[in-house]
Structure P
Amino acid sequence: MSFKFFLGFEIIFFGFWLLVYLLDTITLRAILMNFFILLMLVNGFWHIVWWSVVKKYVPGLATAPVFVILFLYYYFQVLA
C-alpha cells in the first residue's frame, strides 16, 4: 500500500467519522457510533495480533491497548 493511498484513506475515514460525531441529524447516528466503537476494538486486537506474529513493533501498536480499554469502558459503563 502506498503512502498516498494510506493518507487519502485516513483523511476520508477521519472526515466521515467526524461528520457522524458532529452532525446529530444523521438518522443512523447511534448505530454508526456503536459500529465505530466496535471497529476500534477490532483494530486494537488486530494490531496486537499483528505484533505477536511479526515479533517486532508494528505501526499502531502503541495505541492498540488504548482502543481495547476504551471499548471495555464504553461497554461496561455506557451499554451495560
Structure Q
Amino acid sequence: MEKAKIRTRILKLIEKSWPTHIKELVYALGYEVNNLNIKKIAYHVKKLDMEEKIRTKRIGQALVIWPYEMEKLRVIHEILREG
C-alpha cells in the first residue's frame, strides 16, 4: 500500500477512535499483530506526529495517540478554566 494512503487511513482511524495505540491501529488496519507490522505502523505514526497531525505520549510502555485538534481544544479548555 502506498505510504500516503496508509497514513491517511491511520489518521482517519485515530480521528474516529481516540485515544488509541499502535496495536489497535495494526488490528484495525487488518494486519496481523506482530513486531514487524507494529514497527511499520509506528514509522507512519512518527511521521504523522512530525507533521503535527497527531500527538503522542508514552505512558509506561504504551504509546498513546490522539488527533492534534484535540490538543488545541485541551489548551483552550485550560485557558478558559484559569480565566
Structure R
Amino acid sequence: MALFPDTGGVSRRNLYEIRGGLLYVIGQYDARVIDTRNCVITLSEFRFLETRRSFLGSFDENEGRWLFLSPEQREERPFEAL
C-alpha cells in the first residue's frame, strides 16, 4: 500500500498522534492509521478517526521530493473534508 498515493494533485499530508501509539496521516481524500506498536498501516474513513489528536507536522511535496515541516515551520492547515 502506498503511504502517499497520488490523489489528484493534492500532495500535502498532515501527521497526528493519538492515544495508544497510533499515528494518523491525513490527506484531502484519504487517511492512513499507523499502528506503531504492531507496524501496521491501514486505510480509514474520516468518520472513524479520533477527533482529539495532536498535530505533529505535515509532509509536503516540493519538486518531486517529500519534505516534513514541523508545527514550528508551518502551522496546521486543516483539509476541507475534515
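Since every read-out is calculated from the coordinates, none of them should be taken as a lab result. This structure is a prediction, so every number in the text was calculated from the model and none was measured.
Structure data summary
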{"quantity": "Relative contact order in percent (Cα under 8 Å, 6 or more apart) - structure with the largest value, from P, Q, R", "calculated": "Q"}
{"quantity": "Source structure (of P, Q, R) for helix-only ellipticity at 222 nm (-39500 (n - 2.57) for each DSSP H run of 4 or more, over all residues; to 500), computed value -24500", "calculated": "P"}
{"quantity": "At a computed 19, 15, 13 (semi-axes √(5λ) of the Cα gyration tensor in Å), which of P, Q, R", "calculated": "R"}
